[in-house]
Each structure stands twice: as C-alpha cells, then as structure tokens.
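The data blocks that follow each hold one structure.
Quick note: the coordinates plus some simple rules give every number you see, no bench work behind them. Keep in mind that what you see is a predicted model, and the values were worked out from it rather than measured. Cβ atoms are built from the backbone, for glycine too; each structure is taken alone.
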Structure I
Amino acid sequence: MTKLKPLGLNILAKEVQREEKTKSGLYIPNPSTFNTKATVVSVGDKVTDEYPSIKKGTVIHYNSYVKPAVLDEDGHIVVSVRDVLAIEA
C-alpha cells in the first residue's frame, strides 16, 4: 500500500493489467496497446468535493493520449480528473 496522497484535482490509481491470451493459452503482453483503465486508490480533496462519484475502488477509464506518471513498481499512477472519460458503475 502506498502512502502517497494526491493533491487538488488529481487521482492516485493502480493500473488494471490487460491480459492478452493466445489460442494456445499463453498470456503475452502487447506493448503497442495503451492501458487506459485503472482502479482508484485515493483522490485529492477537490475531487471529493466536485466529483463525489469518483472514490476509492472506482474503476476509471482515462484518455489514451495521456501519459500518466508511474510512481512505483506496483503500477500506481497519477491522473488528472480532467483526463477521466468514464467510470464503471
């Protein structure tokens, strides 16, 4: 568990790993596809006030043009709330 706290309108999230499975059952990562799905770990104080539907545990889909900052080897990233396109209900 990370001890980072995002500020303002930022979201700390953990990327959801995509699994590409071949017909023979092997999992092969595809570096040419962008991962744009993440699970929220924590949110900045302004996110809580302005976007109450985005909270810890929410799965978000963010803009594929965004290159979020990867903060550690566990895959934690910081995404601006402006780059969130949708959430999974």
Structure II
Amino acid sequence: MKTKTVKVNVTKTGIRKGEQGSTEFCPIARALKAKGFKSICVHCDNVEFDVYGQTWYISLPKLARKFIERFDTNKKSVKPFTFTLKLV
C-alpha cells in the first residue's frame, strides 16, 4: 500500500492565535484544520482524528514534537515551519 503524505504549514498567524496546552487549538491543530481535517486533537507525539466515526492516530515527526514542547513552554520561542505527516 502506498503511503500518502500531507504537507503541514504552521504559520506565524497560527502561532499567534494558537493556544498553549490545547490539543484542539494549538498551531499544529489549526494548520491541520486549514487542510480540511476535522475533529483534530494534537497530542505531544501524535495526532488523533475521526474519519467516518472511526478514530485514527498518526505519529508526529520529531520536528513537530519538539515544536509542541517549545510552544507549550514559551509561545514566543517558536517560528513558522513545515512538516510532512504520513497517512497510512
């Protein structure tokens, strides 16, 4: 089976509007919602989302995990970035 990927762009606006410690309104969740994902919860190491009533979990790459850690500690310490999410 071929792996599909999604390029996720975390923007300056997403960082500014993002909420520290929030699984649904952090900059990564905002970026995924902008891509059309719904019912998103971003945890420290994975993304949880629903498709047709079934819950899926996808691991976040190291770059995104480190961003979450820094963002939740000090919102002003992070910058916009892009990462690729691998969908199975």
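Before moving on, here are some points about what is shown:
- Structure responsible for 2.9, with distance in nm of label points 7 Å out along Cα→Cβ at positions 17 and 57 calculated and labels I, II on offer: II
- Origin of the value -8000, where helix-only ellipticity at 222 nm (-39500 (n - 2.57) for each DSSP H run of 4 or more, over all residues; to 500) was derived from one of I, II: II
- For 35 (percent of Cα pairs over 20 Å apart, calculated) the corresponding structure among I, II: I
- Comparison of I, II by relative contact order in percent (Cα under 8 Å, 6 or more apart) - largest value held by: II
- Top of I, II by distance in nm of label points 7 Å out along Cα→Cβ at positions 49 and 73, largest first: I
- Which of I, II yields 2.7 [distance in nm of label points 7 Å out along Cα→Cβ at positions 9 and 65, calculated]: II
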